[in-house]
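Derivation of every value follows stated rules applied to the coordinates shown; laboratory data play no part. This is a predicted model, so every value here is computed, not measured. Cβ atoms are built from the backbone, for glycine too; each structure is taken alone.
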Structure P
Amino acid sequence: MTSPFATLPKPGVLDLVREDLRAFAGYSSARSHKVDGSIWLNANESPWNNPVDDDGDVRRYPQPQPEALRTALAGLYGVKPEQLLIGRGSDEAIDLLVRALCRAERDAVVIAPPVFGMYAVCARLQNAPLVEAPLIDRNDAWVTDLAAIRDLALARRAKLVFLCSPGNPTGELITLSAVRALAQALAGRALVVVDEAYIEYADAPSAATLIDEYPNVAVLRTLSKLHALAGARIGCLLADPALIEVLRRCQAPYPVPAPCAELALRALTPEAVAEAGRRAAVVREERERMFAALQALSGVRRVYRSAGNFLLARFDNAEAAYRSLLAAGVVVRDMRATQGLGDALRITVGQPEENDAVFAALAPAQQASTQASTGAAA
């Protein structure tokens, strides 16, 4: 039987997939095949609606990859529908990539900490070796050591390299030229996955523009941030069609709940997308205001420049700052358990009045911390 991938362009990406999964058929659900009918008795569903489901929309299993949503997302991200896989946020795509490409105890995953923790979690669950190329801390910015990543990936025969751009929690933006150079160096060796959860706040081009030229580049996107649908859990992977097809076969039968898909479609109308763009501009303005205000506080040791919708700050007394914020009802991300960030908090850029509340809470806390330090020194 002829391979279903034989006619696909640039099939070399399949060499990165676990050999035992390249022809894996996966589970064929009742919605896997497109058929027409008026009486549906093929999925053992209830013949009646739930009393709370007036329209009966949720008594049926949903499409595994809702066609209308897939088309809309492809248009939003500038790729072909066959280059896109919808999943439960970006987390599902991360997990699928690690499971499909990495053999336990053999195929390594390279990350650049401090970074989003799910890359390491998924590697651990798969028992894939985790290789770290730590970021370089330079004054008010973090820098990814791409040369170290390249060398480690080659030396350890890694199958996956995760780059977060803008970085979480660092806010660093990695240039497309840097991603391209890494993809070239690792062609046929490893998949370079660029997590762009925050790219809309950077006003920068997406690495998705490299996929046609470099089949070993993949991109993670999400509707959780800019499009304000974190609770709907709609994310996607952009990649070579051959890789997308393999991952779909490894995915759960019904990954996209019908109400979530419908909500996402409504969020992708031209009017809704335009409003999201206006809000991104406000966040960028507030991010600069917050950066300046935090820098001006005496107890703030350092604030890092960020291309995301958050700032990472180091404090003379991070505990006092954290408690002061909580006392004012402001919840931020405590980063002190992260290696190298024992004095840091990550603060999301909120609405202007929310950011004002941050400044108001931190000012007295840092003043008290400074006075305490001065007294102890005396």
Structure Q
Amino acid sequence: MPYFVPRRTYWPTTEWQVCEPRAVGFRSDPLVRIQAYIDEYLPGLHALLVVRHGKLAFERYYQGFHQGSLHSISSATKSFIGALIGVALAQGKIESLDQHMLDFFPEIAAQEHDPRKQVITLRHLLSLQTGFSEEYPHEFWREILRSALQRPMAEPPGQRFFYDNLSVDILAGVIERVTGMHVAEFADQTLFQTLGIWRDEDTRFAWKQEGMGPHTWHGDALWDEKDGYPWKVNGQGNSTGSFGAHFTAREMAKLGFLYLNGGQWDGAQIIPEEYVEESTREQSSGGPPVNARYGYLWWIEQVHNLHAFFASGYGGKYIYVVPALDLVVVTAASVEQARKDNEQHNRIRAMIPDFIVPALSGEG
């Protein structure tokens, strides 16, 4: 079970408090060595942030990126979808994770006769153990949600993990059904306003304002030309679920900090603590592409024999949490460089056990 930290004296809703690494227990030498490692092995790294005891102890940007840069977080978007399911639970819009998937889509349920599909629950979707066929439907992008729901089954749910983007798109559809809002709008009006994400007015329609400085934009799907949220939409105008969200590195760290604190933010329980615990402990043995165990839209592993969980996006976009160390690490990186270097994501993740955790006094 994850370790949750004591009551906080401040919350980074407006700004992160910044301190020297030594002030929160880091020895300086490994953090100096990490820069040499980055220079030699990680030309595609865009950002590295380390938060300990709620304070930003290390913050570096590379290749022209800066504090205000928005990053496509690719599949790390899935963990934000998981958080929004938790918000909907807290608000009573979802009654239970044991609700059946087809209950939210009666128009599909009326046509569905496979008993295996009828028993798929939200838990199965969140843990990517639905039993759906792994084969993508023909031209699924024309109507993603319907295509995802109408896929044939390969086996009963709950038996096997496979990394299924379309299951997360179904969860995005559930959020829209129970809230009456697109995912990005629900996120903005609930979770993000609470955490202080997308506070800058220039965030809206940011992809049209290149003068703000270097950003990375996901190459697939469409932009929200109506409300201007930096979260991509599909051909039906609905927020993508499996990818497509864009945040600054400091904003990415806020999701990790929320989960580090058991779903609590500044005295309010934003996500049920039990849901956070279930999300960040092993629900399946997991597998590719990250090759770690899996919770509810979070990856799970041990680092220096300590429980850790993390959101992962293509090429090395990480929100990495080690509860026992009161530690959050965030990285952002180049997709283009990742396509040239298949090991970029592994080298970025390796910084945590090889440099960051050992840099803590008494660790490693």
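Observations on the structure shown:
- Parent structure of the calculated result 26, given that relative contact order in percent (Cα under 8 Å, 6 or more apart) is the read-out and P, Q the choices: Q
- Ranking P, Q by distance in nm of label points 7 Å out along Cα→Cβ at positions 86 and 142, the structure that comes out highest: Q
- Which of P, Q yields -7500 [helix-only ellipticity at 222 nm (-39500 (n - 2.57) for each DSSP H run of 4 or more, over all residues; to 500), calculated]: Q
- Among P, Q, structure where mean count of other Cβ atoms within 10 Å over residues 78-85 as derived comes to 19.0: P
- Computing percent of Cα pairs over 41 Å apart across structures P, Q gives 8 for structure Q.
- Origin of the derived value 2.5 (distance in nm of label points 7 Å out along Cα→Cβ at positions 94 and 310; candidates P, Q): Q
- Label whose coordinates, when FRET efficiency 1/(1 + (r/R0)^6) of positions 246 and 270 (r between Cβ atoms, R0 = 30 Å, to 0.05) is calculated, return 0.35 (choices P, Q): P
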